[in-house]
Structure 1
Amino acid sequence: MAVRIRLRRTGSTNNASFRVVAADARSPRDGKFLELLGWYDPKIAGDNNFKLDQERIDYWTNQGAQMSETVASLVRRAKRSATATAEA
């Protein structure tokens, strides 16, 4: 089973928000998923528009899961903000 870490669309028409999930690559975008790993809301301005469970994302990537491009950019942003707060 190929696992992808990707976004699942929630919200109403013209008011999208997303959940970050680990899902079978064959399942539909908003279909069944294995685990909820976080959320992303593009309508919120600034760096506080997402939250990720980094430990579980690391677990799934160690198990061979592939991240989508958007999730990979969110993970990079989370790591960058974590190192910035640790240095301060």
Structure 2
Amino acid sequence: MKMNIEERACDLAAYIIESRATVRAAARKFGISKSTVHKDLSERLEQINRPLYLQVKEVLDFNKSERHIRGGLATKEKYSAQKKS
């Protein structure tokens, strides 16, 4: 996905804010790496559009606060599926 970096960062931010998506989900949707998404949102966007950066930071902080719960649910689902087999 070749495009202007600033435009990509703003598009990523808009997608994450609208869908409350995780960094992994955004990376999958845009066909780029998690590292690129993270760098675009945490470093580049702050320089480009500070108000948008603050909005996306709020979503990312929320997702980060819940990641231990999501990990636990994923593990539970994994082992529940193995028991049924």
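The numbers here are math on the coordinates, done by the rules we state, and not lab data. Computed from a prediction, not measured in an experiment: that's the story for all the values here. Cβ atoms are built from the backbone, for glycine too; each structure is taken alone.
Details
- Structure from which 15.2, 51 was derived, Rg and Dmax of the Cα atoms in Å, options 1, 2: 2
- Label whose coordinates, when distance in nm of label points 7 Å out along Cα→Cβ at positions 4 and 76 is calculated, return 4.6 (choices 1, 2): 2
- When helix-only ellipticity at 222 nm (-39500 (n - 2.57) for each DSSP H run of 4 or more, over all residues; to 500) is computed across structures 1, 2, the figure -10500 traces back to 1.
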